[in-house]
Structure formats: structure tokens, C-alpha cells
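**Student:** Before anything else, here is the set of structures, which you'll find just below.
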Structure P
Amino acid sequence: MPPDCHSTMPNPLTARLVALGGVPLVCAGDDLAAIVLRGLEDSGEELADGDILVIAQKIFSKAEDRVVRLSTVTPTARAEAVAREVRKDPRVVELILRESREIVRQQADLLVVEHILGFVTAQAGVDMSNVQHEKHDDTVLLLPMDPDASCERLRLTLEQRTGVRVGVIMNDSHGRAFRNGVVGVAIGVSGIAALADLRGQPDLFGRKLQATEVAVADELAAAASLVMGQAAEGRPIVLARGFPLPRREASAAELYRPKHRDAFRRA
């Protein structure tokens with residue numbers, strides 16, 4: 001029988017997000033699993049079956065040495081032309097073009113592209129924030145070459161060292177069409193679903209859902225961003241416990257809408 005206005009709803013769900021302390025500045029070649037485990041210990045936490053670690057993209061990129069000195073970049077004629085229109089450093093634009101399949105939108109101070117990994121984002125994720133710069137030589141950080149594989153390597157290492165099953169999400173900050181501000185999104189996943197398909201399941205009144213797909217990895221990435229922070233907080237690793245995400249092997253590509261179904265992009 002469907003519920004009425006005075007029906008009792010299910011018991012409450014309790015979940016936790018803990019931004020780990022004691023995380024050092026990450027350098028190329030660092031052991032991220034050791035850094036995670038040390039952060040857990042310093043924060044008085046211990047991994048348990050079902051936990052999910054949401055980790056900022058930047059520390060993966062730093063560990064994988066995805067740092068580029070701008071002094072080593074020679075912009076092409078195309079990069080020079082685009083840079084004049086968008087009013088950006090031509091060397092940065094050159095890196096953006098190398099990391100992109102196509103330009104989606106460009107205007108003054110804005111360059112939105114389809115990244116070679118398949119998602120649409122500003123500047124192809126090429127970023128100068130929270131990156132240590134050399135004297136007289138600016139440096140930028142590129143996204144990992146394969147975020148899903150990066151998450152899988154870390155997950156398997158953590159499971160081997162602790163004996164518990166966990167999930168890993170790589171978190172990045174993206175803007176959104178028609179909305180101001182950035183939110184955390186998942187650009188890499190391992191051990192959990194990125195997208196939950198609820199089509200065919202009943203709602204409260206027994207009607208079958210017709211079109212509901214939930215970007216569960218994005219939702220958790222956004223929640224974790226609130227405790228990570230976006231500036232100088234230094235909290236790039238978040239322990240998520242009690243979140244009922246489906247457990248299966250997946251790819252962040254589940255979250256990327258194919259171009260032929262994109263109603264907002266130019267054909």
C-alpha cells in the first residue's frame with residue numbers, strides 16, 4: 001500500500017566525511033598509499049570495509065609528475081591566435097590545445113574544451129593554483145593521463161596493505177553550464193559505481209522510475225569538496241564512510257554525455 005501523509009518514513013541514514021590531517025606537499029614519485037595511511041593515522045581513523053577515499057586530482061598529478069615548466073613550451077601559430085582572443089598566456093593555451101580534442105567555447109578570459117579524456121571543462125584542467133613555482137619560471141599542472149587507472153592502482157595498493165575493500169574517487173573542480181561557481185566532480189573512480197541507474201525501480205507510490213540515473217560519484221565528490229576546501233586549506237584527502245554507493249568496477253566515462261546527446265553543445 002502506498003504511503004499517506006502521516007506514514008512513517010524509513011530510519012535515518014548516518015554518513016561521515018573526514019578531511020584527513022597530516023598530508024604533506026606531494027612530490028613526483030611519492031607513495032600515495034603511504035600518504036593516505038599516514039593521514040588516517042594522524043587523524044585517528046582506520047580504514048574499514050566499504051569506505052571510500054575522495055582524493056584531489058592535484059596530488060595524483062604531482063605524484064605522477066604531470067608538472068610542466070612554461071619556459072619549455074613553444075606555442076604554435078594556432079595557440080598564439082587563440083591566446084589573443086581569450087587573453088591568456090600563449091604557452092598555457094598551447095598546453096590546453098594539446099590536452100584537448102576540440103574547443104567548445106572561447107571568449108575573453110574563457111576557453112572551454114573537450115578534454116582528451118572525454119569530458120568538457122575549462123582550460124582542459126591545466127592549472128597553476130596550489131602548484132609550487134620555480135624562480136622566474138611559472139609551472140602548471142596537467143591532469144593525470146588515466147585517472148581511472150590512477151585510482152585503481154591506489155585502491156589495490158591500499159587493499160593489499162590493509163586487507164579491507166575500499167573505493168577511490170579522484171576529485172576535480174568543474175564549472176557548470178548556466179550555473180555560477182565550481183563544484184567537485186569525479187574524473188576517476190575505482191571500486192564503486194560512477195553512475196547509478198534507477199530506471200525501473202519504484203518510487204514511494206509504486207510508480208516505476210523512467211529516466212532516473214544518478215551521478216553518485218559526482219555527488220560524493222561535491223560533498224567531499226566542502227571539507228577539502230578550494231584554496232590553502234591543505235586537506236586533499238577525504239574519508240567517506242556510510243555512503244551507500246553501488247560496489248562494482250566502473251569508469252568515470254559513465255558520467256560523460258556523448259556529443260550526439262548533448263543538447264547544449266554546438267553540433
Structure Q
Amino acid sequence: MAKSSLVSIIMPVYNSQDYLKISIESILNQTYSDFEFIIIDDGSTDRSNRIIKKYAKKDKRIKLLENKKNLRTSKALNIGLKKAKGKYLIRMDADDWSYPNRIEKQVGFMEEHPKVGVSGGSIEVCDDDLRVLNRRKYWQNDKKIRKMIFRYSPFAHPATIWRAQLVKKVGGYNENIPLAQDYDLYFRVGKLSQFGNMPDILLKLRTHNNSSSIKKGKFQEQFTIYFRIKAFIEYKYHMTLLDKAYTFVQMISMVVIPPKFKFKLFNMLRRYY
């Protein structure tokens with residue numbers, strides 16, 4: 001059993017009524033119970049708010065924060081971050097599902113690796129009904145993660161755990177950027193700590209037509225490339241010649257390859273690493 005440390009789970013919600021119950025229950029049914037579940041209703045116009053309040057009445061670990069209007073993901077996450085009291089922060093999305101021992105495993109990993117500031121694990125990429133399409137693994141040690149960080153995101157953001165002190169120290173998520181906020185935060189936290197990943201499958205990631213990866217794939221890629229360049233120039237990360245060539249080719253592909261096809265291709269290529 002992992003050492004007991006208060007964990008703050010942060011989940012932004014916007015019009016997620018179709019998936020919210022399953023997502024919330026996957027957290028409430030965790031084997032690790034020492035947590036606060038901060039749910040930010042980011043101006044939902046569907047039944048999301050009512051669903052959250054129903055669960056909040058039953059379980060006092062849920063702390064509902066309500067935005068009168070939709071502030072978007074970065075601002076919503078930072079609102080949750082400011083209220084978080086835990087030693088660790090765990091990300092969760094309103095349309096995903098966490099395995100029952102996810103938190104227990106992740107807290108145990110972070111306790112055993114005090115130099116790691118952010119870590120994640122493997123995930124199962126699923127369809128709208130959470131049927132597994134493929135499994136995605138990530139490099140586990142700090143050296144390999146840094147070597148590959150300019151090729152693709154080193155973590156599955158909804159499956160990450162962070163040292164709260166470090167995230168707050170670097171200022172949280174960049175609220176001026178609407179997409180790929182996690183990528184920028186990885187680079188900033190990585191300047192102060194090591195990276196790490198578990199081999200264990202922690203989460204079922206749901207893909208559907210409303211997911212930002214599909215609807216806003218092209219813009220997400222643009223911000224991803226922007227953050228790579230920023231990490232190289234401003235944060236002084238080492239970018240190899242191959243990394244630069246890869247980024248250039250990706251810029252070209254944004255023009256010639258449709259985002260929906262590229263998303264499917266990416267998932268096929270990322271079945272292992």
C-alpha cells in the first residue's frame with residue numbers, strides 16, 4: 001500500500017454529461033482514499049453541474065468549483081490548482097476512466113522517486129464506449145524521456161501525477177495558450193526535476209468526435225511546435241539535428257495531411273512508444 005499523502009485530483013468539466021458519471025465513479029472507487037476531488041464546472045450548459053452536485057452530496061471529498069462562464073482548460077485548471085491542498089496533483093479528464101489502483105500506484109511511485117517532479121503511465125486508447133483500440137506506452141527513465149521529448153509528448157496528460165509544490169513554483173498552466181498547455185508545463189517542471197513513467201496501464205482514454213485532438217488537431221500541432229522551439233531557445237533544452245528535422249517535417253505535414261487521418265496514424269504508430 002502506498003504511503004498516505006493527501007492527493008488533489010483536478011478535473012475540469014465542460015458539457016460532459018454523457019461521460020461524467022463513469023469518470024467520477026472511477027475516482028471515487030479508488031483503492032487509495034486520502035484525496036480531495038476538485039471538479040471545476042467550466043460554465044457547462046448541459047446537465048453536468050447537476051450530476052456533479054449529486055455526487056458531491058454523497059461524498060465530501062468532492063469539491064465543486066463553478067465558473068459562471070466557460071474560461072477554457074488552462075484557466076479552469078489553474079483555478080483548481082489554487083484551491084489544491086495536496087502534496088501531489090493528479091489530472092483527470094471528464095470523459096476518461098481510471099483503473100481502481102491508479103492513485104495508489106502513482107503515489108507509491110512518486111514516494112519511491114523523490115527526484116521525479118511529474119510522471120505518468122501507460123494508457124488504453126478507447127472508442128466512445130471505452131472499447132480498447134490500442135495501448136500506448138511511454139518511455140520510463142528520465143534520460144530517454146528527455147531524448148524523445150521533441151518527438152512527441154512524453155506523458156498522457158490525463159494520466160499524470162505532479163508534485164504540487166513544483167507546479168505552483170513555475171506558475172501553473174499558461175493561460176494565454178488554449179491548446180497543448182501540458183507540453184509547456186512539462187518543459188518548465190523538467191527544468192527543476194526529473195521525469196518518469198510507470199509501465200502500468202493507469203487509464204482508459206476515450207476518443208470521440210468532440211475530443212480536442214480531433215476537432216482542433218491542426219491548432220494543437222501548431223502550439224506543440226511553438227513550445228518545442230520555446231523550450232530550445234528559452235528553456236535551453238538540447239535539440240538535436242534530427243529533432244529539428246522532425247519538427248520541420250511535422251510543419252510540412254500540417255499542410256498536406258488532414259488532422260483526422262493524422263490522429264489515426266499517430267495512434268497506430270504510438271501503440272508501443
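Read-outs: derived from the displayed coordinates by stated rules, not from any lab. Note that this is a predicted model, so its numbers are computed, not measured. Cβ atoms are built from the backbone, for glycine too; each structure is taken alone.
**Student:** Work out the source of -12500 here, i.e. which of P, Q gives that when helix-only ellipticity at 222 nm (-39500 (n - 2.57) for each DSSP H run of 4 or more, over all residues; to 500) is computed.
**Tutor:** On the way: P: -7500; Q: -12500.
The read-out comes from structure Q.
**Student:** Out of P, Q, which has the highest value for mean count of other Cβ atoms within 10 Å over residues 73-80?
**Tutor:** Q
**Student:** Out of P, Q, which structure matches 2.2 when distance in nm of label points 7 Å out along Cα→Cβ at positions 169 and 249 is calculated?
**Tutor:** Considering all the candidates, the number was obtained from P.
**Student:** By the measure Kirkwood radius over Cα pairs in Å, tell me the structure among P, Q with the highest figure.
**Tutor:** P
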